[in-house]
Structure 1
Amino acid sequence: MDWAKTLNLPSATLAGGKTIPKTVLTAQGGLTRAEEKLLKQYSRLTHVATIQRTTARIAPVSDDEHEVGSVIYLSCELMRPSGFGELAAVLHKAFPNPVVLLFEEPGGKVGVSVSIKRKSHAEKGAVVVERTESARLFDSEDAAYAEFLADIRHNTLPQSDLLAYVTAICDRTAKAAAIGAIGEYPHCKDADTLQLMMLLSSLRDTQSEINVLRSQYLDREATIAESSRLRMALKKKERERDSVANEIKELCHG
């Protein structure tokens, strides 16, 4: 996918698709050996664009919590069509700036993961990941996801400062993560935005719990009694997820 064209990134922001060596990630990210192994999941990581004052005329942010001088877009070519959650976490960790990760798998599906960084409360001069939102692999031609991609085009995002810019991408990616559960890209009235974001957070957390329970349930070493308990717990969580999904749909269509 031509991400620069898809996201309407200004020509002045484009970085030429320079490849970022895995050795650089390991060094600057302080990765553990387990984290280094996750880098085998992709074949190539390239620098797509940098959004900052000099390239996009968007003001940096420097306050007690944040030091945002730029937002970086990176393209990551996955080796196989699988989830990228753990890999995304490692890649976000390796950069001090907020990062927009643009994934593409061999079959053509794409994914987006966005992080916001804040100053570390424990180590002066260090930054930590404050928030990450991800839209897992999807068909960009799907109408709901095409709407999401249109909603994160550069010209649709706030231009007041870089924190507002990347926060908007995070919020809109959180909305896209709900498409699988509700069947559409959620919209709501401005007055209901806070409630929508809370419901989306609840949906994400519930889905994470479902993923863990499902993995445990499929474990061949689980006893019959344990499998039964996990099956019941899984069904309960799936009902909770469906209930939250229905709340989101009602909020968006109310």
Structure 2
Amino acid sequence: MDRHLSLIKTDYQQMEKRVFPRFPFGFMIFREDNPKEIDAKMVFEVKDISLSGMQISFRDGSHNYTQGKTIEGFLQWRGSTVRVKGIVQWIRESGIGFSFDSSISFEEKMRSFLSFDNIVTHIKPLHKSDMSLDLPNNLKYWLKADGVLEIFVWEHTSSGISRFQILMMEHFIEWEEGVGLRTGRIMTQRDLDTPLSQEDEFVFQIDESAVDEKIEMALGVVRKINSEHLPLEARDFLVYKLGG
């Protein structure tokens, strides 16, 4: 499991790397609707999202977006839809990162779209998937709500939870036995396609000390997860370690 816990040392900040399995399908999409380009109605997969922006991916074909260009359309998550507008901040291969409109009214819409209740409604227990996913050794529970939330819970070879990681929007929360709670920020995410599995490589900037706001955000979601997705004993363990 060493490659899941790689440390990157720099002169000015502590960065750490993790490699996690990747679920090949996502149900949150961005449907382009730019009135200046009527013929361009492209659909993108949302890779990750926060209140301030999101990363989208277009796997088939090409797009004409460049840094600084306006992008607008509809963000759709099954039954939920919100119109978004923003500015392209970066382009990397098939990925586009853009910042949202910063108006107060739009932020209120996004807070509703990304509410704890809405996130929990969209959680999928991938450890129960019948898709024959290639799970890493000792990964006991894997929950995912498309580009918003992902929870990995690992167990000892014998029994008992050894650590867990929560990726919630741009935030990273981790508990490890003997280490305790740490928080950080997701800096980069890179697809790692191999012949045998699909994985994501994340690089995190680790906070000097655990940030209460990030922990409270994770705790708010974990408390709402039902026992069909995560057994009560495991959920209570996560709540306890998060300080709830």
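What the table below lists for this structure:
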quantity	calculated
Per percent of Cα pairs over 12 Å apart, for residues 48-95 alone, the highest-valued of structures 1, 2	1
Value -13500, calculated as helix-only ellipticity at 222 nm (-39500 (n - 2.57) for each DSSP H run of 4 or more, over all residues; to 500), assigned to which of 1, 2	1
Distance in nm of label points 7 Å out along Cα→Cβ at positions 128 and 144 derived as 3.4 - corresponding label from 1, 2	1
Comparison of 1, 2 by mean projected area of the Cα convex hull in nm² - largest value held by	1
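Computed from the coordinates by the stated procedures, all read-outs in this text should not be read as laboratory data. Predicted model only: the values in this text are computed from it and were never measured. Cβ atoms are built from the backbone, for glycine too; each structure is taken alone.
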